[in-house]
1. Taking relative contact order in percent (Cα under 8 Å, 6 or more apart) for each of 1, 2, which is largest?
2. Please compute FRET efficiency 1/(1 + (r/R0)^6) of positions 14 and 54 (r between Cβ atoms, R0 = 35 Å, to 0.05) for structures 1, 2 and give me the label with the greatest value.
3. On distance in nm of label points 7 Å out along Cα→Cβ at positions 6 and 22, which of the structures labelled 1, 2 is highest?
4. One of 1, 2 was used to calculate distance in nm of label points 7 Å out along Cα→Cβ at positions 30 and 62, giving 4.2; which?
5. Compare Cα Rg over 2.2 N^0.38 Å across structures 1, 2 and report the one with the greatest value.
6. If helix-only ellipticity at 222 nm (-39500 (n - 2.57) for each DSSP H run of 4 or more, over all residues; to 500) is calculated from each of 1, 2, which structure is the one that comes out at -12500?
Structure 1
Amino acid sequence: MGFSVSKDSYFMVCNGIQERDSFDKNINFEVILIKYEVSTEWIGQKVLEMKKTLDSDKIPAKTDSCQNCAYIETASHLLGEKVD
């Protein structure tokens, strides 16, 4: 759309502080912002790939990094069914 987009992004990291002697129904956090320079050049092509997948009649191949695939595979084992 022609808008200028900054390459600066930030990760907000929150870590629970563990130095206390007791929990007392309270957790204190240390919050840190980490600046990171990103590349956005790949996003347009990836959106087109996702649209193509959504418009397709074919189910995408299972991958080891897909949480949905892992869920379906685990559920199928529990139900005694085989999923390809």
Structure 2
Amino acid sequence: MKLLFLSVGRIKSEPLRTVFSEYIQRISRYCPVSCESVRESRAKVPEITREEEGERLLRLITERDTLVLLDERGKMMPCLSYARWYSN
């Protein structure tokens, strides 16, 4: 199994970039990990921005991939629950 982290644009926050790099370093001991980003949309309309960026992200995903969305408004999952879900 391989993890691929996708993002829109680069991480602008230095503290977040540091935490993310440390996480990638730690998890890469257990499985292959790669990170890719797509260019941010320059559209002025939020709906068009989401559409363009979503299409760019979807081009990097294959049918065999399992997609997990990380979002601050999403469901919190404790580490052990995530590990159980991930290993299935």
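A short reminder: the numbers here are calculations on the coordinates, not readings from a lab. All values derive from a computational prediction rather than experimental measurement. Cβ atoms are built from the backbone, for glycine too; each structure is taken alone.
1. On the way: 1: 23; 2: 30.
When relative contact order in percent (Cα under 8 Å, 6 or more apart) is calculated for 1, 2, structure 2 comes out on top.
2. On the way: 1: 0.55; 2: 0.80.
Across 1, 2, FRET efficiency 1/(1 + (r/R0)^6) of positions 14 and 54 (r between Cβ atoms, R0 = 35 Å, to 0.05) peaks for 2.
3. 1
4. Only one of 1, 2 returns 4.2 for distance in nm of label points 7 Å out along Cα→Cβ at positions 30 and 62, namely 1.
5. The maximum falls on structure 1.
6. Numbers: 1: -10000; 2: -12500.
Comparing all candidates, it corresponds to 2.
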